[in-house]
1. Given a value of 141 for volume of the Cα convex hull per residue in Å³, calculated from one of 1, 2, which structure does it belong to?
2. Could you tell me which structure in 1, 2 was used to calculate distance in nm of label points 7 Å out along Cα→Cβ at positions 64 and 176 as 3.6?
3. Figure out for me which of the structures 1, 2 the number 2.0 belongs to, where distance in nm of label points 7 Å out along Cα→Cβ at positions 312 and 328 was derived from the coordinates.
4. Here helix-only ellipticity at 222 nm (-39500 (n - 2.57) for each DSSP H run of 4 or more, over all residues; to 500) was calculated and came to -14500; which of the structures 1, 2 was it taken from?
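Bear in mind that the values in this text are calculations on the coordinates, not laboratory data. Everything numeric here is computed off the predicted structure, so don't read it as measured data. Cβ atoms are built from the backbone, for glycine too; each structure is taken alone.
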Structure 1
Amino acid sequence: MALPPRLKFGIFMAPFHALGENPNLSYHRDLELMEWLDYLGYDEAWIGEHHSGGWETIPSPELFIAAALERTKTLRFGSGVSSLPYHHPLLVANRYIQLDHQSRGRVMLGIGPGALTGDAYMMGIEPTEQRPMMQEAASLIKRLWTETEPVTHKSKWWNLQEAHVHLRPYTHPHPHIAVAAVQSPSGMITAGKLGAGVLSLNAVADRGKGMSAQKTTLKDFWKIAEETAEEHGNTMNRDDWRIVLHTHVAESKKEAVNQIRERALWYQRDYFENTLGVPSPYPDVSRDKLVDMMVDSGNWIVGTPDDVADAIHRVEEMSGGFGGYMIQATEWGTREQVRHSYELIARYVMPKFKGQLDSVEFSQKWYKDKSKFFMDARDKSFDLVQAEYDKSKK
């Protein structure tokens, strides 16, 4: 399975902002980043929802998306993701219909069960119920978007009485839906039931064994989605499979690694390990060696644009083909270094996977191969003009 002719590029923004920084400035820096990505020609930005933990400070992706839409022209926005157990399905359906109309089709609905157990705890939701709640809510949202008759449904979690949307979606038949899939098959099963897209997070993380150890895992995950889709009369589309990877680039790999060395440690050690309690992929590695291990193993793509292109081909082989390369948005460098990383990817990686170089490279070679002929013709033309000029002076 080859990559699509136009591989999508974008970001998956939780966001992650280190403690001690001005959170108000962080909001506006995130909005500024949307404008920068739009200028650079990125395709998508997926915005997260979180309610605890101190780092991921956007509780409403819809509010952020509404503001970002007014600042951009072509960039498409999705929730990355809306935690469906936290919201009544009718409200989610209506909010995204509104955004679909306001954006005239630039909005997508990313869904998941909720990443932080602390969020569910505060709302009195049992963690063991989050995934079935998500699956039921997702089915109801799709019904509300596509069915013309009112929906009546009563379960342990959701009660709908002749529920209907009073405004149909702007996008026909409805905004694109993508399901978050991390390491359990739940996300792939839900995507198959809905015939939806997939957002694979931490797809190549392997607790320290290297990307090659996951060679069959991604293919197996996709097979789960395909088999589930077939059971429910749906068809999965690999072009709607987005794989999220930690990525930072600079002019050289050494420079890129040095740029992220301190802030990436905050992200991994201070948030994931010391706040969330996620086990370290390398528990026996000293703090100053962790970044090198994460980069060398392939868990993080840090280096040059060529390293990113190589990573895309490796994930293509591991997955059997996918449709979108989403960068896990971090602030591992300074503001200027982060913006420059996105720019380098836009200048030197994106055109290779969007078919934008074939014609100019052909044209350059075509001219180069005929350059002697063209130079001779030009010289003859100059000689003719000179002869005409000399003749006129006699």
Structure 2
Amino acid sequence: MSIMGKLVVVKVGTSSVTKSDGSLDLDAMRALTDQVAEAIRRGYQIILVTSGAIGSGIAELGIKPKPNDIVFKQACAAVGQAILMEHYRQLFRRHGLKVAQVLLTKEDLANRVSYIHVCNVLDRLLSLNVVPIINENDVTSVDEIMPVMKGYKVNFSDNDILSVLIGNAVQADLIVILSDVDGLYDANPSKKKDAKIIPVVEKITPELKMVAEGKSTLGRGGMKTKLQAAEIAMQSGIPLIIANSRRKNVLIDILDGKNVGTYFKPLGGRMPSIKSWIAYGAGAKGQIKVNEGAKQAILRGASLLAVGIEDVSGQFKIGDVVSIVGPDEKEFARGIVNYSSDEINLIKGLKTSQIKKVLGYIRRNEVIVRKLMYVFGE
């Protein structure tokens, strides 16, 4: 496996930058930053997605959190993020490199305008030879404070998924997830001693998903989220590698094309950026239920018309991404709507010629245009 492109997203997990007590492992961080600096010297552009803020904040405060005390963990993230960035700044400074802190929430990538701004800022930072260091904004981003209503979905629960969404946004050539595991095993290594690393994955099967279980002590993600991240990358046309951050020169060996960890092979060509955002970046602000005829028409390449809509859930506006489900209530597509949820409730089931009588206008004949729709599995 050779790395053809030059833009690489590198994600490091909590276990890769912290000790068992959660305090930062400066030796491990030094080894990582040395490799990133060497890669940049060789002409690569690197975006670093890092965990470790909550753990380092806990260690700094010296207070053990209660399992369900979300606010305290958010406070720890606020304390720890400053510590984490200061160490990265000092370590990269040794190589003459500057760093930038980029804190993101699910909503930053779900909103098309802010998504584009994130892409533009990252592109500018890279052009200035600055290393963007990205983390989820744990102070404001928790599932408990997200809107809870049918059809509303957000798309990342930890930095594994975030790294792939960033890779999609910047059209990365490779995503590297560094963790405390050597790769994806053919069985759970903690239960089966002769479990072997799978060097290449061409398709993620139900059997592989069953193997991916277990979580680290301090991190939120386990192999399950890494497999979810790999599946998104593969479907988006981006190669992804899972490897052990503690392996000497792991990043440089990967960039040199050596067989390290598990390589997840892209399923096809690069997905258009607007489609990858609809599919994986945007989440869904609501839900449209269609009849079987409309579902089959969409699967054959048609747009969604009002006549095929049976029901609407959630509150959304023009330009939002919504989930499209069939009569079985299962999501099979997503797309950008030309009408709000209030408008669709008034025109659902109507022929296009009847829309003007009800609304007084026709914005578009289609409720969702096919080219602004992603059908899962296409």
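1. Numbers: 1: 197; 2: 141.
The read-out comes from structure 2.
2. Numbers: 1: 1.9; 2: 3.6.
This figure was derived from 2.
3. Working through the options, I get structure 1.
4. Values: 1: -14500; 2: -10500.
Only one of 1, 2 returns -14500 for helix-only ellipticity at 222 nm (-39500 (n - 2.57) for each DSSP H run of 4 or more, over all residues; to 500), namely 1.
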